[in-house]
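Pasting the structures here.
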Structure I
Amino acid sequence: MNRVAKILVADDTRLQRMMLQKILESDQIKVVLANDGQQAVEVFFREKPDLCILDVVMPNLDGIDAARKILGSLSENEYVPIVFITGQDNEENLKRCVEAKADDFIAKPFNPTILHAKINSLLRFKRLYEEQSQQKKQLQTYQQIAEQEQDVASAIHEKIIHSRFLDTPNVKHFLSPMSLFNGDIFLVAKTPGNQLNCLLGDFTGHGLSASVGASPAADIFYGMVNKGFGGAEILREINKKLHCLLPVQMFLAATLVTLDPESKFINIITCGLPDHYLFNTSNGQLQTIKSQNVPLGIVEDFEVQEQLFSVTGDDFLYLFTDGIIEAESIDGKQFGFEGIESYFHTSEQSVFENILGGQQQYCQGLDQQDDITLIEIHCDLDNAPWKNIGQSNQHKKIIPLIWKSSMEFEVKTLQHISPVPVMLNSIMEIQGLLKYKQAIFIIISELFNNCLDHGLLGLDSRLKKSAEGFSKYYELKMKRMNDREGYIKVMFSHRVLNNGGQLIIRMKDSGEGFEPEKMISSFSDNQNYHGRGIPLVNSLCKSLQYSDAGTRVKAIFEWHNDELE
């Protein structure tokens, strides 16, 4: 304490006041005096002393009652030591002094050495108390700031991670973080072609340190899904980003599921999460889906292994992080895969609620030791209720422009890039046809894939009748892309119409072509897993024309501003 200490001395005997004043001032202490208890209270409020020395027996108001008034006026964080002067061994007075929260006593006649020791000790204690109170205030301030910052960070984190597609009727989710920040993430979004993508991830550890990679992963996921990139490309990009950002001991175990209403297949890419289950409620068949890829962020590049499953409206996919299988009972045993599997054939309620309820009952109220996430995806691709989610009816009037653009891609180049999202978003940037993004994506992707698969590579779509056929189809595609030469040239042009415009798409490939006229039939009558692309494009376009044995195609997509109302 840099300032001079100030002490209040209250005694009705003038000689004792003068003696105490002289002893204390020899210690460089400022002394303020009072003649009785009432005056002592008034002087205290005026002078704010650091310590009070009060005679027990005084007129008007004795020292004990004066002490009560002084102490009663102090706030919770204030401390003023009280020392009583006593000249008699009065048991009753001593008891009253203790009840009044006396800090010490001095007896008459005064011993200067003892008095110095007691006063200096109490003043040191007061300084420590004040330092502690100040530190407590600072700590509370820091805690408030930290809580505010955590609340803001948590709100931003939630908005980045979650989207409207999390409420898709086909998807049930339960996310229970161990702390404020969740090390598990669950992201849901759809492509312009109405494929629903669900990404479940579990970062190493839990809490704030485990969630630092969530924002960049979510940003990449939502951005690339919105542009129409495929699951393998999305995971490669997330892996590349996390490999640069995360320390070596951290990684993201993840699974990406793509539900495709057109093919009636789901594509699953598993990267280090526990086994998943595909359950058919009609026949009771339970398939175990094991991880086939390393977690994200460990290696700089990796080859993605995908798994395809043909599904019906009776199929449900169950994903979870290791927090649920490693949840422990009171005796330390884990819930395990056996705990999950035991609830697939009960009929009391849905499997999702059964697993959750069973796990919680198994742990009997014990605190969870990790983030817990359980996901149920209903593979009802015939209805695909997510198709209309995220569609906005609020669109500005589009100004039609006159422009042309062209690109050319070699087959070898197409092993490394996916040009359709790039072409689509270039059109969106130039002409701003966001209202028609889904339709334009379908047109470009179907025409480009036909040029590549059927024109350049000579693949037969009839292979894609089953999950095994799909796998064989893509295996053969990768082989031919590696063995063959050729190119695809794409040309876009736009012309102005009355209150709208025409987007003209031309594609040419250097292959042998195919017979598109056999595929341009009724889209609604086609119930196969293949051959639906050209009829769908034909239904979206004003005109669709193939020429030169299928090596050239011209599609005209027409739009009008009055459709935006």
Structure II
Amino acid sequence: MKQQSRRQPIWLPLAIAVAVVVGLFIGNRLSPSNYAADNDRKVNAILNLINQDYVDSTNLKDLVEMSIPEILSNLDPHTSYISAEEFKSSNESASGMTSDIGIQYEPINDTITIIEVIPGGPSAKVGLKAGDRIVSIDDTTTIGEKVTKGAIAKRLRGPKGSKVKLGIKRLNSDKTLTFTVTRGNIPVNTVDAHYMLDKNTGYVKVNQFGRNTYREFMQAMIKLKDEGAKRYMIDLRGNGGGFMEMAVRMVNEFLPANQLIVYTHGRYKRNDREWWSDGDGRFQDAEVAVLIDEFSASASEIFAGALQDNDRGLIVGCRSFGKGLVQKEFVLPDSSAIRLTTARYYTPSGRCIQKDFKRGANEEYDNELVERFMRGEMDNRDSIKVDKSKMFATAHGRTVYGGGGIVPDIFVPRDTSGVTGYYIEVDNAGLLQRFTFDYCNNNRAELNKMSDYKQFLRMAPSDDNLIDMFADYAQANGIAPRWYYINVSRDRIVTKLKALIARDVFGSQAYYPILNRNDKTVQAALKALNKHKAVFPITESLDPKSISQKRRGLLSELWLKLRS
């Protein structure tokens, strides 16, 4: 009999077996059972057999580490395992400054995908973007590696000032892009900027919902109110979420008493909970618009959904991500952790905005944003895919949909003005950020004399000089000038360069006032606020005691019947 030409790795059957028993072990640890003790003994017996009698020497710790992520991947896309090293690192990041490259990432289809780039961090400074896929680290491939996030973190972290070379795959480029990132301190502020858009409108940019977000948010809002703000624009674009409590407390500031904000429902009653406004909010009379995009997820969607369903705010942008699952963190004995999905959350109208997924079929789930892009959803509202079987109504009877994220009240297509082949090439090469870095270093003494970004804009090189300097810089870095396309992209390039220079000198607080001048979503929201489209008729508050859990899910259907 011929030997098979392709042999399974000797450890594969063993890994599968261990995965099963570890799954039983985890299940019994996380939920009470009369059989917990029996299963614990069974797991320990199997591990002891492997350790004492298996034909090859086996590192049981490594085997278990490999098996746990495989088990959890068969539950839902957001249940995850966090190694002890990664868990320690994440806690350090949440509590202060840490030396890193400044990205949030997930292993998706055996490739590390960047979920969020932290504004002002090292990766943002070289031009990395959400959605980029890391295919190599220091010329060593990361594709197909069965590694934990902790193992990747170890390769990305390092001494402050050291460099790491990343190979990047980007949706609009067929070739692998190369970025060299200098590790450094990561800003931990979650409110990037707040300023007055006009004499009546305050703008607040929130990049995530961290432990201190409510405090940072209120400081910004109160300051804007003192400066004369009567209405507010809350920018949650690119905000992947975080702590639900922060979103709930922020929503409470805009609602009268006894308005439902969000509720959760799980397998067990201990995971069922609801949050209602207390009437102590300091901005109950202010008009508010919320900006979202396809990377706005979780707590961002709770915030947007609560204001939309209570007819309290105007949602502007494009459809949000669609994450309606609630995770609870369980710390394991070795200081690793599991973020386990324990409930779904529902907006006040009764809708769950979690997009569809099949257990264990994460590839289809992970590619959903790409599919939106390919079918033109970012360019045309009519291409937005909604499930009409999940139709709900807001407090005043406006139609909203469950499943698949928050659909905005005002759709704004992606801005493609000035996007040419030349712009894509210099942007993908990170030349906008590199030019900015060199320009600031060469002019640091003069720039440091300026009091704020407004003085910089008055004293900056003319647009003609700036575009000429950049074209020469790009040419010196291998990209020949194509002046027809440069002129088409002129406004986009100049605005981005000025915003990046201002951020380098004055921080994120100076970046957004410049960038937002030509931001179509900001301008659309401002136009709507000027026409008072964020004002909805006042409805009677609901008594929280009058809505049982069973009735709450049917509430939207009742509203629809009353309207018909």
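When you work out Cα Rg over 2.2 N^0.38 Å for each of the structures I, II, which one comes out largest?
Details: I: 1.60; II: 1.05.
Result for Cα Rg over 2.2 N^0.38 Å over I, II: largest is I.
Name the one structure among I, II that distance in nm of label points 7 Å out along Cα→Cβ at positions 255 and 471 of 5.5 was derived from. Can you show the working numbers first?
Values: I: 1.7; II: 5.5.
Computed on structure II.
One of I, II was used to compute distance in nm of label points 7 Å out along Cα→Cβ at positions 183 and 199, and the result was 5.2. Which label is that? Please list the in-between numbers first.
On the way: I: 2.0; II: 5.2.
For distance in nm of label points 7 Å out along Cα→Cβ at positions 183 and 199, the value 5.2 is produced by structure II.
Read-outs throughout are calculated quantities, based only on the coordinates presented, and are distinct from any laboratory measurement. In this text the structure is predicted, and so the values were computed from the model without any measurement. Cβ atoms are built from the backbone, for glycine too; each structure is taken alone.
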